[in-house]
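None of the figures in this text is laboratory data; all of them are computed from the coordinates on show. Computed from a prediction, not measured in an experiment: that's the story for all the values here. Cβ atoms are built from the backbone, for glycine too; each structure is taken alone.
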Structure I
């Protein structure tokens, strides 16, 4: 059995966040979405639960990190190609996201990063597996 991962992220405006990730080409599972949460489908086994802050608070006794001023996590996703990295990152910026770092191009590995509308840090990376193995 493959493990699944559900990353839970607090958001201020659920509809705005859904529109942002839809612009990036992602979809949502309506069976696990309502007025408090939206299940962002990243792959068959990877999901991000976008939870409005009051609902997110019901799962923790700690303060919610302000992702706009501190980094609580970096969510890294692989891409099929350099072009896919650029396509998703460019769509994120066009949809209101912010560039976090300059693109990282090491030839056999290429990555870009952005912050979503709530300041969560996302990394996109592509790696040529055969060239990476030759590096090691």
Structure II
């Protein structure tokens, strides 16, 4: 399957006493557990985005008819749609190149001390914004 911005994969869910156990048959992952269906969908989107965030063709989704034939009692299938650019941005830290201007003397001193300008700017912005 060619790379696209949106992917749709089936998720097999099974109700447990305190939540839902789920698997994504077309993605090589172990089963996962969430307390609500909303959390299953959110978690499944994250798992799909992380597992498919490579420049290679995505695995083909198994047809629903095929999956339904192999379901055990108590299992259901739901389709999860993932808008890959958005979801990858949510679960993976992406970087944006910025151009900045600093005094020449400060650049010389920092370069001499092998200071990583990106790290210092990131740390400073986080501190200024009071975020970790």
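Which one of I, II has FRET efficiency 1/(1 + (r/R0)^6) of positions 79 and 111 (r between Cβ atoms, R0 = 30 Å, to 0.05), as calculated from the coordinates, equal to 1.00?
I
Comparing structures I, II by relative contact order in percent (Cα under 8 Å, 6 or more apart), which one has the largest value?
On the way: I: 22; II: 29.
Largest one: structure II.
Out of I, II, which structure matches 15.9 when Kirkwood radius over Cα pairs in Å is calculated?
Clearly, the read-out refers to I.
Tell me which structure, out of I, II, gives 14.2 once mean count of other Cβ atoms within 10 Å over residues 39-46 is calculated. Walk me through the numbers before you get to the answer.
Values: I: 14.2; II: 18.8.
So the calculation was done on I.
Who wins on distance in nm of label points 7 Å out along Cα→Cβ at positions 23 and 119 among I, II, i.e. which is largest? Let's see the in-between values first.
Numbers: I: 2.0; II: 4.3.
With respect to distance in nm of label points 7 Å out along Cα→Cβ at positions 23 and 119, the highest-scoring structure among I, II is II.
Of the structures labelled I, II, one was used to calculate helix-only ellipticity at 222 nm (-39500 (n - 2.57) for each DSSP H run of 4 or more, over all residues; to 500), giving -7000. Name it.
It was calculated from structure I.
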